[in-house]
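Just so it is clear, none of the values below were taken in a lab; they were calculated from the coordinates. Model, not experiment: these values are computed from the prediction. Cβ atoms are built from the backbone, for glycine too; each structure is taken alone.
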Structure 1
Amino acid sequence: MRYYVTVSGRTLEVELAGESPLVDGVPVAAELSLVPGTPTRHLVVEGRSHVLVASNEGGGRWELHLDGERFEVDVVDERTRAIRAMTGHGAAAAGPKPVKAPMPGLIVGVQVAVGDRVARGASVVIIEAMKMENDLKAERAGVVARILVEAGQPVEKGAVLVEFEAQEGDAGD
């Protein structure tokens, strides 16, 4: 099966057939296993180990936290991609997305204050889960509109931690 995976504005062709996946036609040594009793997966790519938490947001959209860094990913198969191309559907909104808890955990620190301007990839919140600290980052540039947590507060998976508003004259990056 062939999929098209778009992350950070780059689209990769991923084919899942045979013993190892092909990414843009190149074989990649990859193994994915579930950590029992958690939403966490252990991903090994080319011998390097990673912690992965994936949440399906519907419509082929996924929120991934890879080693504590947040990514929004669009995954479509060949048929869906062709339909989107014919209908012009699939353009994503450009506004800044809130930072959400990728898993249940304890807020260790909040790195921003209301009114702060943050760049894409800036550290926003640190959450401890399964004895690991995860640095949650802003997906896009924006201004901190609301902070809904504080250090020492437990949170559930999916809880909104920080909300943003777009910077004036900014398309989101």
Structure 2
Amino acid sequence: MARLHQSLGQAFARATAATRLPPAFLAALVANESGGRGNASRFEQAVYGALQMVRQGRRPRYGGFIREQLQDKTPGELRALATSWGLTQIMGFNAAARGIAVGFTGESLLDHETHLALAVQMLSEFAERFKLDLARDFAALFNTWNTGSPDGRTYDPEYVPRGLRRLELYQDLSRPQTG
């Protein structure tokens, strides 16, 4: 957490400045998702399969995408949409649904400022949709980020507790040191 505080602390503060979300939450989310590796990516085969099914007309929609939106996508573009990218591992289809061009390599999601701004936007949308307080409902926010729902079941049972511990650590690092 100290490394994240030093390297990305100002970026966390800028990304959260106009919200009630504390920079410490964003830092803990980054630690949970990528360990601070801005170029992290993870292909999700199940998501790719679901997007292919939509494109083929065998499924009505996925992640807000319908067949007409996916018909002209190449396998490489579908793969980028089915990959999680960057500091908080934003899924390509989530970024594309919000107007962020993903390309083949997720390059726009690898830019820290763009990425963190999008993560804060998505967290704000979750808070509004599920009536969560960005300044207090941290366990529910971690859970929603990981599962899409405040009461979804995380694959890793330590995901939320680990995030909460990291949030506290980052808050401690951010407190002014007294002599």
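Who wins on mean count of other Cβ atoms within 10 Å over residues 4-11 among 1, 2, i.e. which is largest?
Greatest value across 1, 2: structure 2.
Here helix-only ellipticity at 222 nm (-39500 (n - 2.57) for each DSSP H run of 4 or more, over all residues; to 500) has been calculated and equals -16500, so which of 1, 2 was it run on?
That value comes from structure 2.
Taking distance in nm of label points 7 Å out along Cα→Cβ at positions 44 and 148 for each of 1, 2, which is largest?
Evaluating distance in nm of label points 7 Å out along Cα→Cβ at positions 44 and 148 on every structure, the highest lands on 1.
With semi-axes √(5λ) of the Cα gyration tensor in Å derived from the coordinates and found to be 29, 22, 13, which of 1, 2 does the value describe?
Traced to structure 1.
Give the label, chosen from 1, 2, of the structure having the highest value of Rg/Rh (Cα atoms, Kirkwood Rh), for residues 116-155 alone.
Across 1, 2, Rg/Rh (Cα atoms, Kirkwood Rh), for residues 116-155 alone peaks for 1.
Thinking only about relative contact order in percent (Cα under 8 Å, 6 or more apart), which of 1, 2 has the largest value?
Sorting by relative contact order in percent (Cα under 8 Å, 6 or more apart) in descending order puts 2 first.
Kindly point out which one of 1, 2 the value 19.0 was derived from, the read-out being mean count of other Cβ atoms within 10 Å over residues 108-115.
That value comes from structure 2.
Could you tell me which structure in 1, 2 was used to calculate distance in nm of label points 7 Å out along Cα→Cβ at positions 36 and 140 as 4.2?
1
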